[in-house]
Structure P
Amino acid sequence: MNILQITTIDTTINAFLIPLVKKLESENNKVVCIAKGTDKQEELKKQKIKFYSIDIGRNLNPFKLLKAYKQIKQFINREKIDIVHVHTPIASVIGRVAAKKSKCKFIFYTVHGFITDNKLFYLIEKYLGRNNTDYMFTVSEEDYNYAIEKKFISPNRIKYIHGVGIDTEKYSFKEKDSDFRKKFYKDNLLTNDFSIIGYVGRIVREKGILDLLNAFEKIRKEFKVKLLLVGEALNTDRDKKTKYEIKKIIDENNLDDYIIFTGEVNNVKDYLPLMDIFVLPSYREGMPVSLLEAMSMERACITTNTRGCREEIIDKYNGLIYNPGDVEELTEKLKFLLQNKELMREYGKKAREFCIKEFSKNISLDIQMKVYRKVIQKLNNEHCDN
């Protein structure tokens with residue numbers, strides 16, 4: 001079959017979709033991906049991913065959305081696409097509308113987190129789920145239950161796929177004294193008696209990054225700690241404002257010597273073992289991959305009581321959960337782990353066990369591929385009948 005994967009920007013393809021694309025191609029399907037191209041295009045070329053750049057946009061600019069819709073529709077018809085598989089909020093809307101109006105035969109949709117607090121998005125999800133979606137996958141069990149409860153789609157056409165799948169062999173803590181660790185400690189004037197609190201992700205407000213900085217400021221005089229922030233801010237006006245607020249917190253509290261910014265990196269797996277505690281302070285998530293990667297690396301984790309996060313971390317079993325935005329509670333959780341190193345290690349071990357059992361990449365791939373094979377078989381039978 002000719003299969004098209006659509007997402008808003010190419011970073012999503014690079015981060016989440018390559019295993020699915022490779023698996024589909026291994027079973028003699030032709031797969032192409034559409035998204036807005038960024039600097040990740042080179043990575044996709046190295047992975048031999050067929051890619052076509054369309055600027056779908058991350059906001060509701062009607063002119064940009066209409067242009068993207070027309071381009072996607074033309075592409076589907078020109079390339080004779082059999083199955084369209086959409087991801088991320090804006091791309092999932094434009095992609096499903098274009099697919100329905102084209103000669104595409106089946107439409108799949110992976111939900112990376114419903115936006116449930118917006119009435120317009122709720123109505124759009126409900127309409128497109130019922131009318132423009134043949135099969136829906138959810139990375140979160142809460143989203144799966146929500147879609148059925150709100151009757152977005154019939155229960156026989158939706159699957160919970162247990163996240164996007166983590167390579168638990170790749171994200172496995174094996175080296176306590178790696179050359180990378182030694183260089184990192186030397187470059188940042190660290191000694192072994194330091195504890196490192198870490199974060200991986202975009203440096204943006206909705207990820208709770210300001211809360212983490214404020215909590216860190218409260219503990220850094222009491223403990224020998226540093227904060228390691230792995231990721232980069234987006235270059236939008238809103239994110240520029242967040243960068244200014246981050247700088248203000250750092251300057252007002254003299255935190256320059258206590259915080260390590262890496263910027264965007266391609267080797268997250270090298271940074272995770274450096275962290276004693278991994279914190280994901282997000283206000284909203286689908287099924288956060290960064291948290292799963294940290295769990296797979298046996299890191300003690302603290303995260304928020306939000307959808308997706310609370311499916312990965314079970315409070316006081318394999319990590320700690322606090323209410324999003326509550327800086328005082330986050331501060332207390334950090335203090336508790338720093339004072340209980342043995343419990344910290346126990347949480348890390350249980351986190352990896354839970355990750356392997358529930359969120360390994362084979363589980364996610366197997367569920368999706370069963371649906372793909374069923375649909376491809378049906379299309380092949382129809383082709384033979386004709």
Structure Q
Amino acid sequence: MVRNLIATPSVSSTLPQYDLSNRDVVNLLAEWLEALGFRIRVSPIPSAPGKVNLIAILDSGDRGLILSGHTDTVPHDEHRWDSDPFTLKEQDGRWYGLGTSDMKSFFALVIEAVAPLADRPMKHPLIVLATADEESSMSGIRQLQREDIAHAAYAVIGEPTSLVPITHHKGIMLLKASITGHSGHSSDPERFASALDGCALVINELIRFKGELRASHSDMRFAVSYPTLNLGCIHGGKNPNRICDEVEISLDVRVLPGMDNETVFRQLKTRLESLRQPGLVHELQLLHEPVSPFANEGQQLTRTLTAATGSAPQAVAFGTEAPFLNALDIETVVIGPGSIDQAHQPNEYIELSQLKPTVGIIRDLVSQYCL
């Protein structure tokens with residue numbers, strides 16, 4: 001199953017030239033799950049043509065368990081891989097391939113775990129949720145409604161956490177700061193407003209704001225205990241002898257649980273737009289809707305997974321789909337095989353030593369929460 005999933009490209013990207021449909025991956029999962037008796041629903045996403053969610057339900061009733069993951073991967077730099085990213089390679093106790101860790105292997109391990117239990121009567125339903133576009137716009141999980149999973153009370157999201165339960169993570173905003181001026185000949189710079197000159201002031205203000213966030217907020221559950229602001233990329237200008245008319249700075253802001261994305265965005269937007277300079281316009285925009293911070297205040301599923309793994313719950317800086325399920329009143333824990341340290345980079349791999357423990361944890365969860 002892992003070999004077939006890895007061999008089926010499903011890249012999602014904010015750049016259209018890299019973006020692909022995830023339908024073929026969903027079709028594979030639907031075929032395997034339907035053979036086990038799951039009722040299958042493939043739900044197209046109107047805002048993202050070619051993208052679909054899979055909702056597969058075994059049995060009926062209420063207070064069921066969701067096993068959830070995303071079907072997409074990030075883009076890849078094939079020339080930096082030591083092997084074909086779409087061909088599963090086993091070496092030194094690892095499986096290499098795009099999506100092995102983040103996070104196609106999880107689905108195969110779910111099916112392996114559930115197969116011996118699928119024909120047994122269940123007291124509570126089991127739901128396998130497979131979403132689109134987690135690595136870009138999160139269009140899949142954003143479309144999910146409470147009625148789609150009406151009978152669920154608990155959810156496990158199988159992101160790569162090295163099988164450590166995660167109950168808190170930061171929120172994420174991806175932003176674009178634009179500075180617009182007026183182009184002209186560089187021999188007479190006083191006649192024109194240079195967006196690059198304005199960019200220097202904007203960057204200084206962003207760095208000041210970054211320092212203020214760090215000084216005013218802290219949560220020691222996180223390895224990086226403060227909110228972060230990262231200046232990710234900058235684009236502007238076309239020639240050294242031409243006044244630059246436009247610069248764009250892309251950045252991300254990661255807020256702590258208890259902070260509000262919208263409040264931070266408004267504060268930063270006001271500050272940048274108040275940098276008044278003759279002939280220049282400063283603007284801050286969201287690249288797409290933010291992801292809220294995640295804080296699981298539930299108890300039962302967290303206790304179960306703490307006991308099963310022997311690991312206390314932790315907090316991480318990377319984002320997941322967990323806050324969307326949490327907002328639907330579903331106690332959610334993020335835990336899965338593989339490490340985030342291997343995600344989003346060449347030669348992605350998953351340790352084979354994590355496969356059997358993952359199957360065991362999932363099988364125990366289904367036994368305890370569904371049978």
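No value in this document is a laboratory result; all are computed from the given coordinates. Keep in mind that what you see is a predicted model, and the values were worked out from it rather than measured. Cβ atoms are built from the backbone, for glycine too; each structure is taken alone.
Hey, distance in nm of label points 7 Å out along Cα→Cβ at positions 147 and 163 derived from one of P, Q reads 4.1; which structure?
The value was obtained from structure Q.
Among P, Q, considering only relative contact order in percent (Cα under 8 Å, 6 or more apart), which has the greatest calculated value?
Q
Quick check: -8000 is what I get for helix-only ellipticity at 222 nm (-39500 (n - 2.57) for each DSSP H run of 4 or more, over all residues; to 500), calculated from one of P, Q. Which structure matches?
The value was obtained from structure Q.
Given a value of 1.10 for Cα Rg over 2.2 N^0.38 Å, point me to the structure among P, Q it was derived from. The partial results should precede the final answer.
Numbers: P: 1.03; Q: 1.10.
Value 1.10 for Cα Rg over 2.2 N^0.38 Å corresponds to Q out of P, Q.
State the single structure among P, Q that was used to calculate volume of the Cα convex hull per residue in Å³, for residues 107-266 alone, giving 172. All intermediate terms of the calculation are to be shown ahead of the outcome.
On the way: P: 172; Q: 181.
Traced to structure P.
Out of P, Q, which one gives 21.0 for mean count of other Cβ atoms within 10 Å over residues 19-26 as computed from the coordinates?
Q
Ranked on mean count of other Cβ atoms within 10 Å over residues 99-106, which label among P, Q comes first with the largest value?
Working: P: 18.2; Q: 28.9.
That would be structure Q.
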